[in-house]
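These are the structures in question, set out in turn.
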Structure I
Amino acid sequence: MATTLEPTIAQPAKPTSGALLTLRNIAKSFGQKPVLRDISLSVAEGEFLTILGESGSGKTTLLRIIAGFERADTGELLMAGARLDQLPAYRRPVNTVFQHYALFPHLSVFENVAYGLKVARLTKTEIVSRVEEALSMVKMAAYAASKPGNISGGQQQRVALARALVNRPRLLLLDEPLSALDANLRRQMQMELKSLQREVGISFIFVTHDQEEAMVMSDRIALLRFGQLEQIAAPREIYSQPATTYTAQFIGLTNLLRGEVKGGMARCNSLVWPTEFPDGAVVFSLRPENIRVAGVTEGDGMVTFRGRIQNRVFHGPTEIWQIQCMDGSVLSMRGGVREEAAHDLDFEFSPQDAIPVRDSTS
């Protein structure tokens, strides 16, 4: 029985500065159910890292362990080289912004942001100075006297950020804080949050199940699957060089070409091209935008095939075409919008755009 080819996995994008937070071999189970399995990663000073995964992947549990709300069964956390996991949550230089902002409805915006400082018994002068600074950062100074019920959802999100930033944490954790916003406001807040992170220079760990959100905001993405790290890399790398079939399918659209390499030739159904990979079973990821109508551009060594357009799905400036090949297989292609297109066409792609991936679908 042929074994699936194990391609070289792209190395994680390396932080540009020293590690602020380091996780080593973190594992967590609830009862007999493993939730996190041997998680090791680092977060650089000033980095925006997104933990991405579907429901049940363990991303929120990982965030809660970093915050100190949960304790790992095994492994250790270090901040700037010192043990963090041995400290209670209230002593960690970490703050969390939750999905539900939990603002006090009877307190003003100013009083909500000041609450933690009052509990810490800072002087009135210090409280006023730090609250005004935090509200200015999130552009909410003009609403200092307003109650949470009188401001919008996006403004409430900014207040929750200010309440976290006013404590001057070294690390800010964000647990799907944009999920309650409508689509347009959510896109706006993605850009604002990224800009704010750049301005304050604090490391952010952002949890989401939204692939597009992760791609827009992150310096690096850590993709979790069943409590394990599937891949960690910069957005462009994790999209263009997925390590596994799961990553390729979870991050954007792709075509998985399953086949075999024999004698220096890769064969996936009727598609054949030369390759340097050793003999054996193989899976390639081919993004829809890398397939095009043959003859539109000139190039040597292209893989060509005949196909019939079964369906066209409108995506604004582009369309997704479902193409049935002559061998019966179906591929997706992304192209420009055309008013008219023949149903039977010749298509092509470059062998370099077919990325070998490890099969992780089982």
Structure II
Amino acid sequence: MRGIISADSHTLEPPDLWLNALENKHGDDTPRVVDAYEGTEGPFFFTGKQYARFEEQQEKAAQAGTPDAGFDPAARIEFQNKTGIVAEVLYPTLGLSILHSSNRPGYRHVVRDASRVYNDWLGEFIAYDPERLIGSSMIPMDDIDWAVAELERTAKMGFKTPMIHAAPPDGCPPYRDKNYDRFWAAAQEMDLAVTLHIVTGRVPDPMACHTVAEWEEGPNMFLDTWEEIPHVVATDFIFGTILDRFPKLRIVTAELELSWIPNFMRRIDMVQGVYSNRLQLPQLEMKASDYLKTRIWHGLIDEEASVPVIPELGVDQVVWGSDFPHTISVGAETASTLVTLFKGIATADQDKLVAGNAAKLFGLE
């Protein structure tokens, strides 16, 4: 197995990043660390809508022997050297939940400012080694003029993929609305695959539950988190004809694994078939399931049940990612994990899964 590219890794932003950059502009609405929440001693991170526990995020980096790898680019390269990784696409951690905070009424201007702060910080981070540290910009989608401008700005900074909301914030039109077409057109023109990452949509982050009532709803929140992106893919990007209107636009689904896909493909083919007349659906240019096999790329971390799906989906549409340094991720054990996970798969296909597909998708070749 040659050099490894992780198509889904994460930074761990300095928790005072936004407070230092924005100072008093938004007062207590600034994403920041607080000492307590609901009578429980902290620290907690106020995302704008939720209060997240974040200290445990450091555990995986510490286990890898590089405790600063989330926020220090030199330490990140040191981690990569230990694991055989030659490049990582970097998504945020705290920023995921900040994007979700666009669902809070009257807060979207703060999320836009916070996204720009993160993008500036990540730009400096990836500049340390642009060939190995691959940037993903945070792009809230409630203001399309702003979103297109930030997409263009971060592309000039060397970012390779915009991460948008998994689903548009409450009160915003669905992505199939023509209001968003300028964004899809710009991403297509710049040849930037658009990432849909969990925890950035309308579903609250289940890891930020604190009360008994929230914990009781926790299973629903987790299930909704995993189902949110597939529903948007089907309703907006496929049946909403985004992918037909923009034939070179590429979409990435992050942190969903693959085991959900076979049944999902059969269901959307059924919708396109026996139910199409009742729903008066548009005539698609392809079979519904074929969009998942040609226009959408799917992230795989370590789910063994994903491996049998690869032949049905097509090996070219799967990109491996470590999710490092999150609590449930692949860290120091990367090489051995991949050997075990992809045992029995042809060497040429293994090379695609662990590096080649990501290199093509994000323009790293």
Structure III
Amino acid sequence: MKRKKITVAVTGLNAIDSPGPGVPVIRALKDSTYFDVRIIGLAYESMEPGIYMHDLVSKTYQIPLPSAGKASLLTRLKYIHAQEKIDVIIPNFDAELFNFITLADKLKKEFNIHTFMPSQAQFDERHKANLPEFGKKHGIKIPFSKMVFNVGEIPALKKEFSYPLVVKGKFYDASVAYTPEQAATYFNKIAAKWGLPIIIQEFVIGEELNVTAIGDGMGNTIGAVPMRKQYITDKGKAWSGISIDDEHLMKMTEQLFTSTKWKGGLELEIIKNAKGDYYLIEINPRFPAWVYLAVGCGQNHPEALVKMALGEKVKPYTKYDIGKMFIRYSFDMIVELKEFEKIATMGEL
């Protein structure tokens, strides 16, 4: 079968100790048997490794930080589209999704650029700060949580929480605090990086499980692959994991899609305690950095997303391989200084 040629723009090209999903998403699209994909990278910083992976990324453009607002982003995307004729954009960072969701209709109507993302209401509902209400509404267990706006509120937390507890940023970062002093330190550190509020969450001990999944926006689960973390970094990120057979976890995922009618990719972070209870810790509103495991298990979620973005019919995946592992690694790329200088000064490479 002759593959359909398309151009897809992808964000999240970083690869720090908390890596972005961009490069795994690109690898998945390059593995597509349906599309012949040309990749345009969208980068925020000139040190993002995906910029220099020329076997995966044909050209990269720098885009304004999310804090610059949607007008700045739209102006930049109009310029990039004039050069590259983008068919689909896949944003991969939580913090940028508000701008992309707001612009989605305009991008489609004026430039025929397709996206496949949750609605603003869906995006807001699953915020960490709103997760307790989300759990009540959709019948899912959530650890007790509370929003905190001032470090002076930390001492009073002992009335509602026992230590250890988890201190979380509204977009990223989470640390386990064993004392009020630690909680205050993490509060200040995370607030300085991501702003307020800070979320304080009950610490649940148990097995750490994750699901990468995609929904069609009408209540159907197009694909889902659960995994158990095998090696965890000091930031709580999975550096290796294994696909597992967990019927309860799959039913929980399908129930969530049916109830929320979620549109696009997501990641569920779950703790299974010693009693066998499943607690939803977070919903990340985009593909995780380990999404390539799903491809290795027989489900190409990024390919399915692009198909649905273009209005094509997609059959739900009905199975996946169990016992497949991913092991993350880092390696040193050799990059010409002139390439770094070009992206840093000209904003494209």
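Values quoted throughout were computed directly from the atomic coordinates according to the rules given, and no laboratory measurement underlies them. Please read these numbers as outputs of a predicted model, since none were measured by experiment. Cβ atoms are built from the backbone, for glycine too; each structure is taken alone.
Side notes on the structure shown:
- Read-out mean count of other Cβ atoms within 10 Å over residues 90-97, computed value 24.5, structure in I, II, III: II
- Between structures I, II, III, the greatest calculated value of distance in nm of label points 7 Å out along Cα→Cβ at positions 42 and 330 is seen in I.
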